[in-house]
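What follows are several structures.
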Structure P
Amino acid sequence: MTAIGVLGAGTWGTVLANHLAGQGHDVQLWARDEELARVIGERHQNPIYLSGRVLSDRLRATSDLGAGVRGREVVVCAVPSQGVGTVLGAAAANLGTGTILVCASKGIEVETLRRMSEIAAETLPGRPYVVLSGPSFATEVLEGQPTAVVAASVSGAAAARVQDLFTAGPLRVYTSADVIGTELAGACKNVIAIAAGMCEGLALGHNPRAALVTRGLAEMSRLGMALGADPLTFSGLAGVGDLVLTSWGSLSRNRTLGSALGRGETLAGYLERNRVVVEGVPTARAALRLAAQAGVEMPISAKVAECLFEGKSPRRAIAELMERPPKPEHWT
């Protein structure tokens, strides 16, 4: 039995905590909301994010961040990407120097352009770091549907430990040494998924969506390689696997937002109506700034950003992508 803390009682954090508790581990889930923590601990339900679902009776919850991580051998971070720095900074004093940090948050910090591993290295120096990513809708994991993800770390021992902890029942974990590629793929695929959703909202067919997702993968890979990633990562679970799921899956928040934009809704109106975190929105800004620094072209992501923040119509954005000068598919 391993003592594990999970930060973030949203859908993914709760499901990961429930999965680990179900394997017999000592799991403490941290929820920012005191009442939510009480309900999870006493009723074994998360009525906000997983209404009607029953959680493991072994799962405990707290709203005290220090208590949630103190003495834990492994801490899983599953808060929205823009809050990772704040939460890890607040937890730092209570994390042991040997605690393995597993990050399940997908994004790039907008203000600093830091990936999650860079935030962890600055906030929690010296702790082993593992990024957990791949095609994984949380509710399907909770339902016991077979799911495969990747645990990436510069520490082979840490990646293997996380693989051993999480691999059970419906969840199969592969290991990787490519932290940069795994993080960039997990973040940037959300932007492409918004574009795929726009095609759906415009009632376009399968041809445009297939082209868009394939070329989206190409620009994700270009950025990754420019920043030191292994190109093979983008053909694996964290890359094409997660991209396909997020672009086509009905449970995808990013695809759903894109579909609403394609039907004429505004970003502000959608977020006001839904009150959800859509990671592709801040990532659109951050990825383009990283690309500019690296001298990498990301035309699909650029058009998504114009639709999100400048009011460009999705139909016009797609037309402009089709009007770009012809190029070879692959180039060096």
Structure Q
Amino acid sequence: MRIAFIISETYCISPYNGIRIQAQTWGEELKRQGHDVIYVSPWDSQDWEAFDIIHLIGYNEVLMDLDGLYKRNRHIVFSPIIDSMQNVYLYKLMTHWGCNKLRLKSTNYVIRQASQYIQHWYVRSEFEYRYVNIAYGIPKSRITIIPLSYKIVPPVSMAEKKKYCLHVSKLTDTRKNVLRLVKAARKYGFDLVLAGSISSEESFAPIKGIIDSCPNITYLGRVSDETLLSLYKEAKVFALPSINEGVGLVALEAAACGCDIVVTKIGGPKEYYDGMAYVIDPLDVDDIGKSVLEALEANDRQPKLRNWVVGQYGLEKCMNKLLDSYKEVYAR
């Protein structure tokens, strides 16, 4: 198949943008399977009629004039990437807020206006499915769940684990909730290893203040892919206590390497672990701390969890499901 991938230009500012990474990961696997994937650039002219599928990934500028593209090629599909904490019915109300004549357009409103031209929707979880189905009124027949897949090559067998909790993220991103995680480590005394970038020393100061006073917390900074894989293999627990998260690929990768997972109850991440993750209230330091301690002591969820993740979320398997749906859309 010949497939166009379209993302917003703003997602290309950082090579670590999650939507960009998702698109590239999917695109490279589809290419490996012999398909022609074009990453659409605003600098290049396209023969839109020549594509079998045009896949918009995340909100982007094309949605604002989708009828023009639809006149040239109707095989348009969309991954909305909804990570909202907003009540789904309030979110639905926001999809009606706008006025074309006055040029008053919210993101949600633009997507609702464009939805008449979108043939199929791809979501990453049941959580995201509800927003598309309820807020945008899209029938179930036009929505498919395509889980995200881990990007690493998981080890063949589990290595001997060290008794510490690992967390990897942009540590100063408030939605990652790192401050509460380090407070939990300080209060409950478990060993915590943090890896990832920071926005600035000023924004990192509240977290660093706790790290500096707690010998049980180690800060590594940004690490290489090789080092990250080594951390996954040796850590007993991986914590994802986010207050806003779509999937949390780092936790999925850690689980594929044999880590027990402590995961937020908010959003879609908890769906990926078949009930084998420790699900916590991310706003409760005590819940985070007690759950990490329990996971560090437990030995009843691995390697079953690892086998589940490897069996369900391999890239080839996820892309085969996407391709089957592409073919159905093309045949309509």
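Since every read-out is calculated from the coordinates, none of them should be taken as a lab result. These numbers come from a predicted model, not from an experiment. Cβ atoms are built from the backbone, for glycine too; each structure is taken alone.
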Taking 0.97 as the value of Rg/Rh (Cα atoms, Kirkwood Rh) derived from one of the structures shown (P, Q), identify that structure.
-> P
Answer label among P, Q for the case where mean count of other Cβ atoms within 10 Å over residues 301-308, calculated from the coordinates, equals 22.8 = P
Out of P, Q, choose the structure whose coordinates give helix-only ellipticity at 222 nm (-39500 (n - 2.57) for each DSSP H run of 4 or more, over all residues; to 500) equal to -15000 when calculated.
-> P
